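Values quoted throughout were computed directly from the atomic coordinates according to the rules given, and no laboratory measurement underlies them. Because the structure is predicted, anything quoted here is derived from the model rather than measured. Cβ atoms are built from the backbone, for glycine too; each structure is taken alone.
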Structure I
């Protein structure tokens with residue numbers, strides 16, 4: 001009976017060897033995939049952080065652009081007021097020159 005048990009153990013061991021090799025290979029592949037997945041998650045986090053920084057920068061640029069537009073509008077108003085003052089002064093000078101010519 002011992003010989004039969006030994007023979008069966010030997011056959012089972014022989015048949016299980018390729019299965020065990022496949023399991024070992026699968027475990028290695030799982031570890032490799034897990035490592036790759038971890039690196040991909042880290043890269044995704046870095047991409048999201050970069051995206052957030054870009055969005056914040058874009059918001060600051062848009063705020064700056066609005067401020068510049070307002071500044072340009074204010075400058076245009078001031079120039080209009082100055083131009084009106086220049087016209088008034090020109091009219092006064094012209095009137096004084098006419099009086100002086102008479």
Structure II
């Protein structure tokens with residue numbers, strides 16, 4: 001039995017209204033959550049500024065605690081990226097974006 005044009009599978013078939021809305025929503029979310037290298041650098045700079053501010057106000061002990069929290073987050077992200085199949089620079093880049101990429105959204 002031969003299928004008609006409206007019953008095609010895969011990339012050739014036309015999307016229905018529901019699928020078009022979902023595709024548009026996904027595109028908007030990808031654009032909204034996109035992280036750039038410049039934004040990650042800004043996030044790193046703000047993190048350094050905040051840890052320095054914590055050191056000047058609360059003392060070195062609190063700065064070490066805040067720095068250790070950031071370092072452990074980066075280590076967990078790096079471990080997860082490496083375990084997910086990325087290696088070397090790609091894993092480090094993904095971990096950097098996951099740790100400091102929030103700077104893009106400010």
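Quick check on the output: -37500 is helix-only ellipticity at 222 nm (-39500 (n - 2.57) for each DSSP H run of 4 or more, over all residues; to 500), derived from one of I, II. Which one produced it? Intermediate values should be presented prior to the final figure.
Details: I: -37500; II: -23500.
Structure I accounts for this read-out.
Given a computed value of 2, 11, 13, 14, 13, 11, 9, 8, 5, 5, 3, 2, 2, 1, 0, 0 for P(r) over Cα pairs in 5 Å bins from 0, in percent, which structure among I, II does it belong to? Label of the source structure: II.
Structures I, II were shown, and distance in nm of label points 7 Å out along Cα→Cβ at positions 45 and 69 at 2.3 was computed from II. A value of 9.1 was computed for distance in nm of label points 7 Å out along Cα→Cβ at positions 29 and 93; which of I, II is the source structure? Considering all the candidates, the number was obtained from I.
Identify the structure, out of I, II, from whose coordinates distance in nm of label points 7 Å out along Cα→Cβ at positions 21 and 85 was calculated to give 9.5. Only structure I yields this read-out.
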